[in-house]
Structure I
Amino acid sequence: MSPSGTNLKAGLQIENISVTLGGSEILKNVSFTVARGDVVGLIGPNGAGKSTAIRAALGLIQLDMGTISDGRTDVHSLPARTRAKLMSYVPQGAPVHWPLTAERTVALGRVPHLNPWQDLQTTDEIAIKDAMKRTDCWKFRNRLVTTLSGGERSRVLLARTLAVGANYILADEPTAALDPKHQLSVMDILRAEAEAGAGVLVVMHDLAYALRYCDKLVLLDGGKLLASGLPADVLTDENLRTAFGVDVARWTGSDGVQFFAPHRVVK
């Protein structure tokens, strides 16, 4: 059992959630589970409600109905500090407004573990350095984060998330603005986090990565759950035509890995 008293074996359960923003219903009775040890890809066309689902799970926006729980405890009822240790967040678009060094920005991930005005401890410093090395940003640790490129900032924010050491990682398009090498690196890191016991929920648009890296997929369309389950069961021709309006080409690499890519717009 975790320090928060949550039942980790049950996973993070998103049950029957609905969300209205600006008078429009963005999510409509959506349910899925993020088990520890799994990478769960949250996919769908623009405006499907993916980012809203992540923010709802974190308690950043209010639910009209439904619960976010571990199967027993509503995580939104937990103190903010406890919830911050349970779930860490990689936001979309790498917004950074404070002129902090990259290392200091990553250090913010350790705040939930510190008492007010407490200095960083050795364990915190180890977690920060490890997270920055894994995300290939230790080399610019002394640069102001506001001077970094979009891709470099994205890696710093991922490092901040990893430094938390949370049981669940929620990432909103973490590969956006990254070059191919660092896209693969980020997905490898998230895969490794799951294999180490974390539950990972990641919003993604690259369906080839979704097929390759995810244990399960959740496909949203128009704020509703269109399909969920194993990637091969979700990424069917019918589902891709319905949600994205495209046909895809499929092939198998020399190492046996399955690939596919959008081929043409369905008319």
Structure II
Amino acid sequence: MKSKLEALLLDVDGTLADTEEVHRQAFNLAFARAGLDWVWGQDLYHDLLSVTGGKERIRYFLDRDRPDVSLPGDADAFIAQLHRSKTEFYVAMLADGTVPLRPGIERLIRDAKAHGLRLAIVTTTSPENVTALFEHSFGDNVADWFDVIAAGGVVLNKKPAPDIYEYALSELGLDAGQCIAIEDSANGLASARAAGVATLITVNRYTEDHDFAGAAVVLDHLGEPALPCRMMQGDLQPGAFVDTIYLQRLHAHCQVARA
């Protein structure tokens, strides 16, 4: 039996806003504050983004690039403090208006809400980062519109594991076939697909070279009336921009393809 589209599940970093570059800068500020000589350039950070989660990313960097470093005392506690410091810098940069929303995001969220779709955040970033983005990047407090904000450490295994999507679906009380996810990375796509959720991809500078095989459609962004989106992969062109009617068509298209 075909299901009706009931909910839109949204990733945050790189999907709602071009936050990855700001995260990179915030990591470097935290390293400098701690007196460390680590500097993550854009090419290095591109590689490090294969690992989801900030603390996990620091650990991966140390294991791969700086095996000579001996952390003081409790290594886990030291990394956790570095990450807290990085979050402070990141939230302050959001408050300064450094991070604009990606094209079409606010328009689509408002349109989806007006059409009765339920909304959920599904991300590995910290809850503080999500709250800061809502507070400083939207015209008003749309955080109240989200039925579920699945963020940070609410599950043991981060993307590309399906855990965070399975958690969000459970909290929503919906089946995967009643939802569409919007993601920006191969890890996000793998996570959503492993949970059975059809996925729309919008690429950014850090993910445009990822393998998005299995995505329902891949776009450069969601588009605005004066800034049309471009389809990079898929067979259901949205026109100038993605709206709820297009998402309903895409959802139906995916259901037919799976039948």
Structure III
Amino acid sequence: MLRKRLIFTLLYDNEYFIQSRNFRRQRIGKKEWINKNYNFSYISNFIDELIILDISNKKNIKKFINSCKYISDKVFVPMSFGGGINSVEYAEQYFQNGADKVILNSQAFLNKKIINKISDNYGSSSVIISIDVKYQKKEHLVYINNGQLNTNITIEKYLEFISDIKFAEVYVNSIDNDGTGTGIDKVLLSKLKKFNYRFIITGGLGNFNHFHDAFKKNKKVEAIATANLLNFVGDSLKIVRQKLIKNKIDLSIRNLTI
């Protein structure tokens, strides 16, 4: 059985890294400022992976990759890049510039063939499907295009819809809980139980208990990701990791004496 993982997600918007709350954006700083003030070379000691997502409305892959490489030079964990991938060639640029995996969201709805081609070229283990979900009319509905377009498909139907795509994991984000720090959507988490996927859960993580709940309430949760720059800095992730291991969550035992 694979060990559970802690992941940090960085959100990139037109050369700035941002803080998101319910998908509303707040600029934090450019790559140099982020490294100076949040010290990712230190934080990386306590995470298993780093995800960087380009959520810019107008994509500039060269500038995005430049920022990714700046961060990756200082962070020695596996990295996944996402945002804007609409062809095998686009994904190839990510792989050639430090990505171990790529993350696709809207294309799972718009053009499955592209994702399968990427998987054929690089292996399904290098592909993650991202799903943004919002609670409406007593259902969890899937949104695409950076959470701007409602597909009117429930999360349950959507997970069935993507069953013919070749990928490794599903990254599920609650738009309602995004950036709030108030806890995960437990109803959403429960709905995922009947599906035989490996899940990465994000949205609402604010303290140790939220991480612990997510791992305990659904055994198919393989990893938990936080994008909350303001909450998880300094020794916060170190403390979370220590507590999870103490509470018998099967994380790898890193050098926590740093």
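Just so it is clear, none of the values below were taken in a lab; they were calculated from the coordinates. Computed from a predicted model, the values in this text were never measured in an experiment. Cβ atoms are built from the backbone, for glycine too; each structure is taken alone.
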Quick check: 13.6 is what I get for mean projected area of the Cα convex hull in nm², calculated from one of I, II, III. Which structure matches? II
In terms of distance in nm of label points 7 Å out along Cα→Cβ at positions 90 and 234, which of structures I, II, III is highest? III
Structure from which 0.95 was derived, FRET efficiency 1/(1 + (r/R0)^6) of positions 122 and 250 (r between Cβ atoms, R0 = 30 Å, to 0.05), options I, II, III: II
Of structures I, II, III, which gives 15.5 when mean count of other Cβ atoms within 10 Å over residues 34-41 is computed from the coordinates? III
